[in-house]
Structure P
Amino acid sequence: MSKMISGFSKMSKLEKISWLAENYFQDVKKGKQILDQYVNHDEQLQLLHDEFIENTISNFYVPYAIAPNFLINGKSYAIPMAIEESSVVAAAALTAKFWSTRGGFQAEVISTTKIGQVHFLFDGAYEALEAYFLSVKQELIKATDGITVNMRKRGGGIVGIELRDRTNDLDQYYQLHVTFETGDSMGANFINSCLETIAGEFEKEGISIIMSILSNYVPECLVRAEVSCKTEDFFPENAEVYAKKFVQAVEIANVEPYRAVTHNKGIMNGIDAVVLATGNDFRAVAAGAHAYAAKDGRYTSLTQATVEKGVFKFWIEIPLSLGTVGGLTKLHPLAKLSMEILQFPDARELMKIVAVAGLAQNFAALRALTTTGIQEGHMKMHLMNILNQLEANVHEKELIIEEFKNTSVSHSAVAESLHKIRTGH
């Protein structure tokens with residue numbers, strides 16, 4: 001029996017749910033109940049959520065948490081994080097507290113330029129194309145005046161346009177490579193509108209426009225964050241030994257892609273959680289960060305570390321295209337609250353905060369890996385998830401948590417202990 005449907009988007013929410021239940025739910029009543037549990041019963045707020053995307057039938061929640069005690073450039077922050085993975089927030093908070101007594105985090109924005117491209121084909125001499133481009137270059141910029149007027153008032157706009165010859169990579173392929181400053185806006189819609197206008201002005205006989213689109217690779221929208229302390233302050237015992245092991249762990253991530261991917265994924269645990277909590281595009285940020293990690297032709301670590309002359313130093317340089325105005329940052333109530341908690345940062349300040357969150361997460365992971373191992377702390381945090389999977393009640397949870405306070409956690413060990421409690425053995 002076919003489960004294909006026509007006109008699904010035109011159905012009411014109740015009709016969509018009924019069709020889904022009849023065709024895909026094993027237990028119709030339970031399925032509908034779960035969907036209803038996650039609907040916000042403030043109708044106005046739910047309508048706002050419904051209009052973010054298409055075909056909404058409920059909401060999918062992730063925990064919203066706070067990592068306090070971050071000291072960044074001498075200023076205190078409590079950082080909001082939206083993430084479901086165990087131990088991420090705890091690790092960030094622990095790292096923040098550790099560095100708060102060692103001078104805190106230092107962060108600076110290196111550059112904020114963003115990129116968009118008009119991709120086109122041209123079957124002719126490059127010299128003729130170049131001459132045409134130079135003759136219309138200023139007109140291309142002028143054509144966008146109606147779009148850029150407000151952005152220019154805020155110090156942004158189009159920074160430059162280049163003609164790039166890519167025919168060595170693809171036959172007849174060229175680009176208009178356009179650079180932008182977008183102020184406190186992430187600027188995706190602004191950039192794409194400018195590019196489409198430029199493409200329309202540039203196209204003529206012999207030039208075939210393929211597409212016009214911003215790039216999420218923003219190597220010139222760059223921020224740096226770092227921490228440092230005397231090597232002797234790095235760890236309570238054998239500080240120099242552990243500091244060197246930490247540096248070696250980063251060096252391994254620089255030469256071994258299998259390790260680098262996991263290393264950088266840990267960084268993105270911290271970064272994505274803050275990006276999501278502030279209503280920014282965590283997928284774009286992640287894509288750009290991983291591309292930057294491979295910018296020299298091999299995938300490597302996004303962080304670096306040294307021990308020199310008795311000083312431990314750990315830092316990150318990462319591209320981050322973020323906004324504090326527009327999009328969900330001003331629409332989603334929790335995103336707006338996140339901005340309030342962060343003391344209403346501009347885009348440059350938010351870049352620093354997010355970079356610090358990534359550095360903190362990586363520090364926590366590497367410090368655990370090179371000292372006690374990562375599983376002990378992670379599985380302790382994961383214990384509650386295991387207990388919930390096993391449907392333990394409050395009393396059973398208390399007993400199990402006490403039992404595993406000083407014992408290694410595994411799913412099988414917890415299940416066995418819970419079985420013993422339930423059977424009276």
Structure Q
Amino acid sequence: MSIWMHETRLLLRSRMAAIALVLLAVLSTAAVAAGMAEMARQRAAIDAIATAQAEDGGAVVAYVDREKDAGSAAYYSFHPTWDSPAPLAFAAIGMRDVAPYILRIRALGLEAQIYDGDTFNPELALPGRFDFAFVLVFLAPLFVIALFHDLKSGEREAGRARMLDAMPGARRLWLRRGLIRFALLLLTLVVPFVVGALLSGVANGALLLIVALAAAYLLFWIGLAGLIARLGHGSTANAATLAGLWLVLVLILPTLANVVINRAIPVDEGASIALAQRENVHHAWEIPREETMRRFYASNPAWAGSPPLPTGFHYKWYFAFHQNGDESVALRVEAYRNGLEQRAATANALGWVLPSVGAQALLTRLARTDLAAQFAYQDRIRAFHRRLRLFYYGYMFRDRPFTKSDFSQAPTYNGAI
């Protein structure tokens with residue numbers, strides 16, 4: 001044990017090594033704190049929904065109660081949905097930084113509401129928000145380079161390498177020095193994460209898996225540094241070579257792969273789906289109402305027995321062509337999702353070749369902040385929206401009056417539909 005302590009003190013006497021370890025600890029702590037603060041902000045926004053909804057709903061209830069019109073209730077009532085962050089989300093914010101986690105919807109056409117603000121385009125492994133995943137994937141390799149580029153070449157340049165190699169147990173000496181550097185890097189990197197995970201209520205299994213992932217990722221870069229060291233070049237050449245490999249493996253290749261995947265698997269923007277849905281909805285104003293209702297009843301026969309449309313405006317016609325608009329883009333929505341899922345699957349497969357891509361993909365998957373999690377939230381919204389439509393249709397298509405007490409019977413979103 002005294003030998004290990006001696007080697008550790010010897011390493012920490014190096015100003016560069018000490019500064020590197022302190023800086024990595026600071027960056028990891030800052031990333032964990034930033035991630036936890038962002039998740040706290042998102043949770044606070046979700047918690048504030050109930051109060052805001054009560055304030056907005058009061059005016060709608062008062063107006064609708066005078067008219068007793070279910071169509072007005074459906075048209076003016078906004079219903080909040082939300083995607084609560086998983087305990088591990090602070091470590092890898094992922095798509096929660098670019099995709100909505102709160103969406104207020106109406107019983108009108110849904111696809112335009114979902115995709116109207118869809119500006120994200122899932123990236124492969126590009127830098128995102130400053131969080132633990134960013135520190136691990138993009139910055140940690142630089143600290144490995146700082147501590148391992150001169151592990152042996154530094155002794156050779158100082159004239160001590162031959163003497164150390166001639167000593168009994170020389171192989172154990174180099175292994176011990178490498179293990180000490182690895183252990184210190186891992187501790188400075190994951191201790192802030194472990195503290196944040198415990199405070200956030202992360203399950204022990206997920207916590208240990210992330211620690212194991214961090215250790216494996218560091219070992220990959222340590223192994224790479226060992227291979228470069230075997231070439232026998234000087235410390236400066238080793239550092240330059242490793243820095244070049246970091247640039248290629250962490251930034252250039254993932255970015256190029258992202259471009260190739262996006263071109264190989266073309267996907268329309270979500271905003272184009274919203275535009276197409278709106279165009280179909282607006283077109284309904286230019287065609288006979290009977291044509292709209294025939295199309296609606298063909299796909300929704302349960303409401304075919306509804307009384308005929310009156311001469312004037314009726315909300316059931318209005319909501320019918322909104323649903324027709326959703327159905328008109330259903331195939332485009334399916335193609336859009338399939339395309340994004342193919343891109344994500346290809347990117348995940350690339351993670352077996354590029355550790356930076358694989359580590360980031362695994363982190364976002366465990367944190368439930370990846371594309372699959374976003375699609376799961378959209379599916380919950382769609383299920384809730386179907387319940388809303390059926391609820392309001394029961395009044396509109398049966399010409400039943402909608403009173404103040406009926407608002408309490410409306411479906412509510414619970415995040416687990």
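Coordinate-derived values only; no laboratory data. Here the structure is a predicted model, which is why all the values come from computation and not from measurement. Cβ atoms are built from the backbone, for glycine too; each structure is taken alone.
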Q) When you work out mean projected area of the Cα convex hull in nm² for each of the structures P, Q, which one comes out largest? A) P
**Q.** Answer label among P, Q for the case where distance in nm of label points 7 Å out along Cα→Cβ at positions 41 and 369, calculated from the coordinates, equals 4.7
**A.** P
Q) Given structures P, Q, which gives the highest value for distance in nm of label points 7 Å out along Cα→Cβ at positions 225 and 273? A) Q
Q. Ranked by mean count of other Cβ atoms within 10 Å over residues 177-184, which of P, Q sits at the highest value?
A. P
Q | relative contact order in percent (Cα under 8 Å, 6 or more apart) - structure with the largest value, from P, Q | A | Q
**Q.** Which of P, Q leads on distance in nm of label points 7 Å out along Cα→Cβ at positions 249 and 265, largest value
**A.** Q
Q | Source structure (of P, Q) for helix-only ellipticity at 222 nm (-39500 (n - 2.57) for each DSSP H run of 4 or more, over all residues; to 500), computed value -21500 | A | Q
